[in-house]
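Nothing in this text is a laboratory measurement; each read-out follows from the coordinates by a stated rule. Worth saying up front: this structure is predicted, and the values here are computed from it rather than measured. Cβ atoms are built from the backbone, for glycine too; each structure is taken alone.
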Structure P
Amino acid sequence: MSSETTGFTIWFTGLSGSGKSTISEILEPELRERGHKVEVLDGDVVRTNLSKGLGFSKEDRDTNIRRIGWVCQVLTRNDVVAIAAAISPYREVRDEIRDMIGRFVEVYVEAPISVLAERDVKGLYKKALAGEITGFTGVSDPYEPPVNPEVTCYSDGRETPQESAQRVLAKLEELGYLRPA
């Protein structure tokens, strides 16, 4: 790999079940095939390991996202492509992470709650909408969509996860983070 190649972070944000992890899993092998070192930081996995013990208050959610952001910064600085797939509900903290990392591409995975509730195998949206779960992001707790993400993926059926991943790759090429395949 040439010296011009450096790490960067792809930050997936979106509601629970929107497809952040699915698209990340499609991107990871593609980026490896192009010669990059890649690490995926999935929100659920991070919560179990790096952020164990944190709750779901705004403060704890912000702490969780800042931890993921710090790891992404370290990976990016060390010539690794960091892929973060976390709800990250608050715009201010996402912007803080963007500023901290610098080489940052925000990907918003958008889907309406009606679609997410329909495909929710755990039934969490149904419970949240019925008031059985409180503090559920997008239902009884805020989610602030990005104002100007580099890429918006539509996981409501307008595009497949593979098409979303291809759009992310095309944007990474356009921004100069990846050489064309």
Structure Q
Amino acid sequence: MEKGIMEKKKFIDTAYNLGFEYEKKYRGCAQCTIAAVQDTLNINNDTLFKSASGLGAGCGLLCDGVCGGYSGGIMVMSSLFGRRRERIDNDDEEKYCAFRMAKLLHDKFIDEYDSVICNAIHQKIFGRTYNLWDANEKEEFNKNGAHESKCTEVVAKASSWVVQLILEEAEVRGITLRDLCCIT
């Protein structure tokens, strides 16, 4: 296997493993996805991480919004390849790059889970949905493997997909991993 391909695979595998472990240990799918990607690529942006606090479980634990792995993934990709505030009126190339990357991540979620919506993903992986604001439902959610194998796997896959997409975009642009840490 070519050295560059092996190195990419190592980063993608690392993101997967970190995403799984972070969701298992800390919970909060959006933040765990962001942390896994940031730690894999040695990118630190605490503001980005903090801004994902309310996105877990389809936003606000409501499960009716987009999956936190998906929204967190888009956040970290857009922080690297997205429209810049100082060029808000003239940064279409970066804005459309962020749109394209979000669509690519969307396509991966659709291929794997048939949806990017939290409760639809729950239906697919658990066979049912949960009201995480109800103590009994939340207990059953956890008892049924939410943070042992189910949501952990979703976050792991999201983290690995995001790292893959970032590495592909960086390669197209001729950006090194060292350069990535300076973009944010």
Computed 24.8 for mean count of other Cβ atoms within 10 Å over residues 63-70 - originating structure among P, Q: Q
Which of P, Q leads on FRET efficiency 1/(1 + (r/R0)^6) of positions 31 and 55 (r between Cβ atoms, R0 = 25 Å, to 0.05), largest value: Q
Structure from which 3.0 was derived, distance in nm of label points 7 Å out along Cα→Cβ at positions 103 and 143, options P, Q: P
Entry that produces -13500 once helix-only ellipticity at 222 nm (-39500 (n - 2.57) for each DSSP H run of 4 or more, over all residues; to 500) is calculated, selected from P, Q: P
Read-out distance in nm of label points 7 Å out along Cα→Cβ at positions 111 and 159, computed value 1.5, structure in P, Q: P
Given -0.47, -0.96, -1.06, -1.21 for log10 I(q)/I(0) by the Debye sum over Cα atoms at q = 0.14, 0.22, 0.24, 0.27 Å⁻¹, for residues 15-94 alone, calculated: source structure among P, Q: Q
Given 54, 35, 27 for Cα extents along the principal axes in Å, calculated: source structure among P, Q: P
